[in-house]
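Please treat every number below as a calculation from the coordinates, not as lab data. Everything quoted here is computed from the prediction, not taken from an experiment. Cβ atoms are built from the backbone, for glycine too; each structure is taken alone.
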Structure P
Amino acid sequence: MPDIGDMAPDFTLPRDGGGEITLSDLRPKTVVLYFYPKDDTSGCTKEAIAFTALASEFEAAGAVVIGVSKDSVAKHDKFIAKHDLGVILVSDEDSDVCERYGVWKEKSMYGKTYMGIERSTFLIDGSGKIAQTWPKVKVPGHAETVLEAVRAL
């Protein structure tokens, strides 16, 4: 996992609605990069809705919010339409970006271990450096905490 002060690993990934997002092209905007396990699951839906509810405030603070999972762009498009989401979702189907950010981890459920995305958020400042990290995110109140950190930059 990159440390605070490190340059954020750059990437180009396909995004919802078609096209691609390249992280370095977003400078000098602040970027909230949040990694989540799976579209349309309970926690992930709550997190995306919370970021969407604050989207205009993130925008006013000069920040772009981007969600990353291994789901396909087609699944992202359905997820956005179903819940009227207002955040960018990118697809990291081969988990390369998840691995470079250190969020592709061994997890366990019901005694079985498997590889999956650990819910994590990275705040990237206008120069492309990691300003803050939130590993092992708990969803309630998280979007509000991130917004406070964006405003404090």
Structure Q
Amino acid sequence: MTVIAIKKPKHKSVAKLKKELWPIFSQFIRLRDCLETTGSIDYGECITCDNPPQHRFEDLDAGHFVAGRHNGNLFSEKGCHAQCRRCNRFLHGNQLEYRRAIIKLYGKGADEILEEEARQVKKFTVFELEDMKGYYTQKIKELLKEGNGRD
């Protein structure tokens, strides 16, 4: 008699799903900000500098207002924006200019709210992360459609 082993589907861990979600979320942030600042999906402006005034999409990072990418702000749309690599990586977020930009975008006190959000401990569930992957994948499709001028 032959016994056939049935494999159970492997469930992805929270850590693996966060790792899969990050590039999707990053693409969403950069597309959103490119369209908002230049009207193009190919070029965008850094939230913290204008040197040069426009950067190619692939040369932008999704930079966090509060450094560290803690769970409380990892996938925060208001706390993450297109940022040139110089500001994000070499100037460690260019914090003073980022704070000014946050206040200009969202109003007085928004910076403090984002700082408080970043201090929160957020424990994601597999369901939340899978749901976010679907949500941001759909938002990317919409932004690409908008950027390509199709109705």
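Quick check: 17.6 is what I get for mean count of other Cβ atoms within 10 Å over residues 32-39, calculated from one of P, Q. Which structure matches? The partial results should precede the final answer.
Details: P: 22.5; Q: 17.6.
The read-out was computed on structure Q.
One of P, Q was used to calculate relative contact order in percent (Cα under 8 Å, 6 or more apart), giving 32; which? Please report the intermediate quantities before stating the final value.
Values: P: 32; Q: 28.
The structure behind it is P.
Thinking of P, Q, which structure, once log10 I(q)/I(0) by the Debye sum over Cα atoms at q = 0.12, 0.13, 0.16 Å⁻¹ is computed, gives back -0.45, -0.53, -0.83? Before the final figure, lay out the partial values.
Values: P: -0.45, -0.53, -0.83; Q: -0.55, -0.63, -0.91.
Source structure: P.
For which of the structures P, Q does the calculation of helix-only ellipticity at 222 nm (-39500 (n - 2.57) for each DSSP H run of 4 or more, over all residues; to 500) return -15500?
Numbers: P: -8500; Q: -15500.
Label of the source structure: Q.
P, Q: which one has distance in nm of label points 7 Å out along Cα→Cβ at positions 16 and 128, as calculated, at 2.7? Please list the in-between numbers first.
Details: P: 2.7; Q: 2.0.
Answer by label: P.
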